[in-house]
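Next up, some structures in structure tokens.
Quick note: the coordinates plus some simple rules give every number you see, no bench work behind them. Fair warning: this is a prediction, and the values are worked out from it, not measured in the lab. Cβ atoms are built from the backbone, for glycine too; each structure is taken alone.
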Structure 1
Amino acid sequence: MRLEPLTSFTWATHGVPLAALAVRVEALAAGLDLPLRMWDEPGLGPARGFGCRMPSGRACLLEELELAIRYQGARGPTVYVEAADLGALGVAPMVAEVLGALGLSRSDLAGVAGTDAQQGAAELVSRMSRRSGGAAEPDAAPDPAT
């Protein structure tokens, strides 16, 4: 099933990092026939990537920072997912879903969030739900709409 490109999106709770890929974002976008976006991430410089809706209906954002590629040894983009999804499902099921949707295998991973990421995401969602309106704090997460 084809991925739905997202040209505008706001996280329902908060976008959290799930994994780092060892495949460049330009190659992924081309292979998936998704538009590659470019933007400037405040304090981090030029970024490229794309947002998409997976067959499950869940969204993910792939963000590749030029600084990380050039100077920090990154081999590809970071994958961000909805905190509520990560908190409810856990790291392993979310990684499996993302890899399947992107047509990748575990060998295409450069790193994966630790098992404590699920608890952290669930706690974040809980704190946000106690706030009036449950909206994310400004500057809390990358926004694929920018």
Structure 2
Amino acid sequence: MGGLSVHVANGFQYVVTFDGATRLGLLGTSAFVIKDSSGCLLSAQARQWDGVNDALVLEALALRDVLLECQRRNLHSVSVVGDAKIIIDKCCARDFHHSKVGILLKEICCLLDDLPDYSLRFIGRSNHREAHSVTRHALFMSPRMFKGFDFVSWL
């Protein structure tokens, strides 16, 4: 499966991508992929969210979850990329007001502030197919199948 081009790393030790998706207002998923700068896949994870069907919320949850995973793994020098332009623009501008995801945005910015070296930028979906594929795959999995599914091996 196609991955991120090496230029996305652009001097950073890790590249993380995130994505969110929804299906017929019943279920939402959020997912992320973490690679090192050489393109080696370190992690691919997804979450299913019953009753969450708002794409903006799901994208924000995915970004928050990947930043929490970076913190858990003690990763520094991280390039964070995704196709959630509204979320990325609001985080870069620190614009939390008048947004339905304002609380999540505040948490995301605090997590970003804890990273010693990071970049957060928008890229088109074609440049982060893996996170999108994980999100879409998780969206159509039964909860029983989803539990314990190994997305790293699947990719």
Structure 3
Amino acid sequence: MTAEELRTIAEAHVAGLNGSSPPHAQIKFGIGEMTEFLTCYYFDFRLLDANDQEYKEPPVAGAPGFIVSKNDKQAKTISLGDLGALKRREVELTEIYQMLADVKERNTSLMKLKSKYDLTSKQLLCVKRLLDDHEIDRNSSEELITEILKDI
């Protein structure tokens, strides 16, 4: 997805929110900071007044922002709890990726992987074969991690 496509999807999502159910007649949603995750892009909401000026203190509470899925390019408003879960999942995937990269580069032994994830020898062999057969990098590792975890 290009940066232009991403921006178009984000703007359409916010425009849809403003057109269908603004939180208050004098408040509009805007697009704030973007954070990239492995599976999606997250955007903070900005709350704007009638003159498109951002409030210094939010006049209402609610969802902190929305995501755009890298897989299906769909936008979805998420709760604060969803955002926390997304951040925790990102940390988990990063730790798994780093462990797999270290094993593949022989910086960490297979035994460390076996003990950390309580793998059987058969599961460990499966992981080793997958690592030997695939290149892994930070941005494309989720599919490989998912495949490995499915087999574990």
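Once relative contact order in percent (Cα under 8 Å, 6 or more apart) is calculated for every structure in 1, 2, 3, which label goes with the largest value? Once relative contact order in percent (Cα under 8 Å, 6 or more apart) is worked out for each structure, 1 has the highest.
Given structures 1, 2, 3, which gives the highest value for distance in nm of label points 7 Å out along Cα→Cβ at positions 64 and 120? Display every interim value, and only then the final one.
Values: 1: 2.4; 2: 1.3; 3: 4.1.
Top value of distance in nm of label points 7 Å out along Cα→Cβ at positions 64 and 120, among 1, 2, 3, belongs to structure 3.
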